[in-house]
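J.: Given below, in the form of structure tokens, are the structures.
Read-outs throughout are calculated quantities, based only on the coordinates presented, and are distinct from any laboratory measurement. Please read all numbers here as calculations on a predicted model, not as lab measurements. Cβ atoms are built from the backbone, for glycine too; each structure is taken alone.
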Structure I
Amino acid sequence: MRILHTEASLGWGGQEIRILTEAAGMIARGHTVELACPANARIFAEAPRHGVPAHALPIGRKNMSGLLALRRYLRAHPCDVVNTHSSTDTWLAALASLGWRAPPLVRTRHISAPVPDNRATRWLYRRASAHVVTTGEALREQLIRDNGLPAARVTSVPTGIAPDRFPPTDAALRRARRLELGLPPDAPIVGIVATLRSWKGHRYLIEALRALPDPRTRLVIVGDGPQREALAALAAAPDIAGRVIFAGNRNDVAPWLQGFDVFALPSYANEGVPQALLQAMFTGLPAVTTDAGAIPEIAIDGETALVVPREDVAALAGALGRLLADVDLAARLGNAARERVLARHGLTAMLERMESVFAQAAGARAR
């Protein structure tokens with residue numbers, strides 16, 4: 001098949017990484033896959049590293065120039081299916097397809113934010129889109145329940161991870177990684193890998209660090225984003241100064257995950273099945289997280305993770321302290337988490353399910 005991905009977002013996070021991972025995987029399976037995005041988007045700069053051809057189009061905002069540019073591109077570059085990912089590029093692609101035999105549109109919803117239930121959005125999701133993909137079953141059920149989408153036209157395809165990129169970690173590897181990365185070799189380390197956005201809950205982690213009993217404990221934050229300055233100010237407080245390490249964006253997060261004792265993701269909104277939490281679970285890391293979005297599909301309290309209430313610093317600190325103190329519990333949760341994600345969230349499974357969605361959409365349009 002010939003597949004075009006569109007992405008209006010200028011940011012960088014799990015959504016953009018999934019697009020490129022999926023596109024590269026489809027190329028490896030023999031499909032022709034390309035990406036259309038703004039020239040100043042981070043995904044445009046990253047696409048060559050993943051082997052994905054990218055084309056710069058002014059689709060970062062909902063305006064006539066973007067609509068016309070995308071319409072011209074679609075007519076000049078025939079494809080079998082268009083996979084859109086953000087609100088802006090979905091609207092532009094839908095409007096650019098009016099009045100001619102355009103390729104079918106598959107809309108991927110990556111986050112759990114509510115979708116408006118008005119006439120325009122109903123047209124976008126029920127008429128303009130051939131199919132809707134969500135990154136978790138909870139998101140699929142939300143669209144069916146709250147927006148009235150027919151169940152047959154919504155498919156949950158969680159992000160898939162290549163297991164060989166995130167092998168399990170033991171004590172020797174953990175110590176070696178810390179030496180490589182310049183992390184304290186013997187201090188307890190809590191880590192998070194996430195774009196620095198408010199709803200990821202970094203500030204609750206920084207507050208929870210204060211309540212942990214061992215003053216040697218470090219919090220390592222991998223990622224960057226709009227909350228960096230505010231979080232750095234919180235971390236500079238005298239009682240925790242020097243205990244929060246900002247590692248910035250990293251192309252390869254596996255060594256960092258392998259250096260942590262506990263992974264934390266205290267998100268309170270806008271989650272599908274988070275890619276970073278999957279990656280941590282593949283390495284066998286014990287995790288503390290919440291029930292935001294589709295997280296409960298992989299994080300089962302007491303079985304594969306410790307799940308705490310959203311925006312609750314005391315509960316978060318208690319769960320982190322429990323895992324840092326109880327080596328047997330941490331090992332049991334980490335091993336169970338790895339088994340669960342290995343069985344359900346491999347890269348091959350994601351590619352096969354997306355391939356099926358695309359083939360059905362293209363086939364229906366052809367008929």
Structure II
Amino acid sequence: MKNLFWMAFVAIMFVACQPSTYTINGTVKGSTNGKAVLNKLADGKPTPLDTAEIKEGKFTFKGTFDEPQLFLIFIDDNRNPVVFFGENAKMNIVVDVEKIQDAEVTGSATNDIYSSFVKNVPGSARLEQINVEYQKAVSTGDQASMEGLREEVSQLMEEQKAYFLDFIKNNTDNVVGAHMALQAMSEFEIEEFKELVAKFEVNLGTSKYVVDLKKAMEPMQKAADADKATKIGAAAPDFTLESVNGTDVALSSLKGKYVLVDFWASWCAPCRQENPNVVKAYNKYADKGFDILSVSLDRDSAAWKKAIEADGLTWTQVIDGDGAIANTYGVTGIPFTLLLDKEGNIIAKNLRGEQLEERLAELLN
């Protein structure tokens with residue numbers, strides 16, 4: 001019991017001794033007077049928090065941080081900031097205006113993690129050398145050297161990517177790892193990313209980084225759901241939309257025929273260029289069990305109807321003005337088409353030009 005009491009007492013004292021404010025003392029080489037602006041990132045953009053006057057090459061910031069996070073300090077008109085992770089502690093920054101990227105930041109345990117990460121990125125020095133060598137090869141027209149250097153860069157980038165991802169997986173207990181996870185989220189499959197976010201949440205609780213990670217995960221999950229829903233062999237998700245005639249039309253009402261679901265819009269030039277091929281296929285196979293449901297992403301109803309008439313689209317036309325159905329289907333660009341069998345299962349995607357006719361010939365002739 002005494003041991004438990006002592007451990008609890010030590011824990012309370014440890015928390016109580018943690019500083020609740022920060023002090024950033026800066027020394028600027030190459031700028032005697034001017035301004036230093038402290039920024040945090042909000043929605044990925046620098047947002048000013050405080051401004052300090054640089055006097056005789058010195059500046060100071062004081063205040064309170066809600067939690068450790070990434071900060072930037074802009075010195076005068078320099079476009080490159082001092083980048084560091086700040087926390088409630090006494091921090092010192094020494095920066096040369098001619099080499100801002102080499103600023104030395106001490107006093108922040110969180111920034112020590114970040115600095116170690118940056119320092120150990122593989123191949124950084126070699127990439128700088130390659131840039132010089134590549135420019136020389138370009139100037140002499142040395143194609144063999146250029147190709148070799150491009151291959152070396154590609155290999156180094158793969159090594160850096162592996163280093164980056166390993167760092168994230170091994171740093172789910174700090175905000176540096178969480179920040180890096182936000183930068184690299186596209187490199188993860190959704191299930192792996194969900195597991196990572198869960199670990200960050202256990203370790204960091206309600207940190208802004210956890211909130212941002214969970215928010216970032218939402219479109220990833222939707223994209224994964226859409227990809228699963230539109231795989232070859234899957235049943236196309238049913239939907240009901242208003243037709244050009246003002247009546248509601250359900251995709252499932254077209255079962256019993258081979259159906260092309262065609263996402264398009266009047267303002268989409270590639271869609272309009274593809275329409276003659278779709279018209280040709282429809283005219284040739286409509287009497288043999290083929291139908292089309294065109295889903296427009298237009299917001300301008302008049303423009304939609306004008307394009308239907310101009311392009312001679314005589315089959316069923318519906319409109320998805322808010323893009324809800326397109327999102328369900330994971331449509332990221334148009335034209336986007338799915339060919340369904342008589343039971344409404346997806347058997348082909350994005351058939352263009354003669355490809356559509358050739359597939360219909362296999363199915364219906």
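J.: 50, 19, 18 is what came out when Cα extents along the principal axes in Å, for residues 114-169 alone was calculated for one structure; which of I, II is it?
T.: Checking each candidate, the match is I.
J.: A further question follows. Determine which structure produced the value -12500 for helix-only ellipticity at 222 nm (-39500 (n - 2.57) for each DSSP H run of 4 or more, over all residues; to 500), calculated from the coordinates; the candidates are I, II.
T.: I
J.: Using the calculated result 38, 20, 19 for semi-axes √(5λ) of the Cα gyration tensor in Å, pick out the matching structure from I, II.
T.: This value belongs to structure I.
J.: Suppose you compute distance in nm of label points 7 Å out along Cα→Cβ at positions 162 and 306 for every structure in I, II: which one lands on 3.4?
T.: Going label by label, the one that fits is I.
J.: Also, quick follow-up: I have 11 for relative contact order in percent (Cα under 8 Å, 6 or more apart), calculated from one of the structures I, II. Which structure is it?
T.: Checking each candidate, the match is II.
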